[in-house]
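Right after this note come the structures.
Derivation of every value follows stated rules applied to the coordinates shown; laboratory data play no part. Nothing here was measured: the structure is a model prediction, and the numbers come from that model. Cβ atoms are built from the backbone, for glycine too; each structure is taken alone.
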Structure I
Amino acid sequence: MRLARLFSGRSGRVLPYATDPAGDAQTLHDRWSTQAANNDFDPATLIHVYDVVNRERMFRTAYSLLVLRNGELIAEGYFHRRKGSRPTNLKSVTKSILSLLIGIAIDEGHIANVDARLGNLLPDAVKAAGEPRKGDIGLRDLLTMQAGLQWDEWAHRYRDARRMLRARDSIGNVLQHALVEKPGTLFRYSTGTSQIVAGVLARATGMSPYDFARSRLFAPLGIDHAKWIAARDGIHYGGTHLFLTPRDLGKIGVLCAQNGRFGTRQIVSSEWLRQSTQIHAGEDWWEGPYGFHWWVRKRGYCAYGYGGQALYVVPRANLVVAFTADPNSRSHILLKTIEETIVDPCLAALGGAGNPPGQMAVNG
């Protein structure tokens, strides 16, 4: 493991444990400031967290771990020769970032609200599906995974998702699934549902999901090297295949922890984040409950993807944990493991500290 920067104290000095000789820099190459790095963390506890991720077998596929507080990068570590400049397929973390984009589209008036129906949002796709009742599916139903469509995410090694990924018409492929429940009544986790949301975003804005994200979200956050794979019909995958670097993922976490604000700019409304991260469905699900494409947890809320990709936000502490791992490994790092081994110790390392929320320091 290369622990790139482990900051302690307001001066942003590097602890002896770190190995990066350039760690004393007060401004990082991507304009993040570490000059006022938060000194509320107990460094021994934080170092122990990185030691555990480095040595324990359950983390053998780990790529990166970033800890941020009050908008500042507190600790950054990479494992198994992984480079921080290399983007990772975030898998289902993509779903939560798509939720942010929907919120921005609503803020800008491209979509009226979450109660809009597919019959109005995607009328041609509903007509082609040959089932008028599917036009009654609401955007809220899609965001909460309660569309009512028959979809078995994990059957036969993600059979439904793999078929959708290969389809010439990704939206049509999903809408071909039978309507087996009344929309809004049963939580059924579905990457296909997220693909419909991506289609809604594209039609409403007149832009591809990637172009909209690049203009409204990535550029304001200084994210320059994002990659997002599109389906054969040109709609970017709403539930997977967004590639970001660990720091870029951390920036999105800071945006969320600061109620949609980054630096001096309000990028997504605080009201959308409040709605998105409330419990709407999935309370009986093994990873539930669920909001608008976010998992709602006792400690806060998070985005979580296959392999162990996680963006964990604890608003009360203005704390963000960004974690990535091998997205193609069968060795899946559970969300519960990330919570108990990383998030909880980070909160414990803060002790009784309660600094008021800060804002991301951006230079230039």
Structure II
Amino acid sequence: MKTRASLFREVGRPLQTVEVDLEAPRGGEVLVRMAAVGVCGSDLHVLKGEWPRPTPMVLGHEGAGVVEAVGEGVQAPAVGDRVVICWAPACGECPPCRRGRPGACEPLRAAIGAGTLLDGTTRLSYEGETVYRMTATGCLAEHVVVQANAALPLGEGISLEEAALLGCAALTGVGAVRYASTLGLGQSALVVGAGGVGQFVVQAARLAGAAEIVCVDPNEARLERAHALGATVVGRPDELKSLLGGGADVAFDAVGLPETSGLALRHTRSGGLCVLVGMPPTGGRLDLDPFDFTNREKTLTGTIYGSEDPAVALPRLLEDVREGRLELRSLLGPSFPLEAADEAFQASLAGSPGRVLVIP
């Protein structure tokens, strides 16, 4: 079939919206008509050349839409179902999958690096040229074909624009607190970075019962959002020492740069936990002081996609949204049509306080 998609070809070259050829879903796959796609920091890594990937590529891995067709053997989802796209359509058989960690699925990691689906194909082409996919999805298009387990049921009551945020930012940020940390009632939390993921970390810290939630970011508009979402203290990174005092029980780096990871670790109290949430550029290195781990007994850990199976984590998120515990609407930023996808990415790079959306 023919559908439109926005292609990334090289660093510095604007995204180009063109008509591409997309193969029909095979057995175990579904065709989804995309309704909204969030611009995530991982997409920006590719755009800036910080994550080398084959090109031309359809970026985008955070989104929601409606199922239009299903392949042989697919029982769910069904045609007409509203779904959230999950960028971890795991194989279900490798060691990480058997441990319930589909984000670390070995065939998936190989496919992400190669820009393909798990079977090594892309099913996308433009004028006879192979087109690759971001994180085994490639959502920046009118239609996408994915494995059935990559289209998670949304149900009713939540707009597709809001639901787009659930596909990556919410699962990652909330999961970092719920499944990768020990943050509990009455403790203190530090959140470095108030972008899309950081805003969900702040909300999850509030839901966990943290007594103090300190959030730092150089972007004042994002700090205002973080404060409205539950941060008790906000400020710039260079003010952190005066804002936090003796350090946080649990610190989260929601940015992923060596500087921000180092900042979070330095301001983790003795005996505390530091969680690296944001994805770093390829080749980034973190300078560590062994004293932090011997004499100060800190723990440093990382998390990917919330450290839980999205099929398990998403229903709980949906319940939180429907019960009013988790906010989505106020986290939305400006929206752009598919033809203006490059403008959307530039808005995100410029530091939009809300999640920038592309509406195919």
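Each of structures I, II was scored by relative contact order in percent (Cα under 8 Å, 6 or more apart); the highest score is held by I. Set I, II, criterion FRET efficiency 1/(1 + (r/R0)^6) of positions 127 and 223 (r between Cβ atoms, R0 = 35 Å, to 0.05): the highest-scoring structure is I.
Computing mean count of other Cβ atoms within 10 Å over residues 95-102 across structures I, II gives 15.4 for structure II.
Given a value of 22.2 for mean count of other Cβ atoms within 10 Å over residues 63-70, calculated from one of I, II, which structure does it belong to? Going label by label, the one that fits is II.
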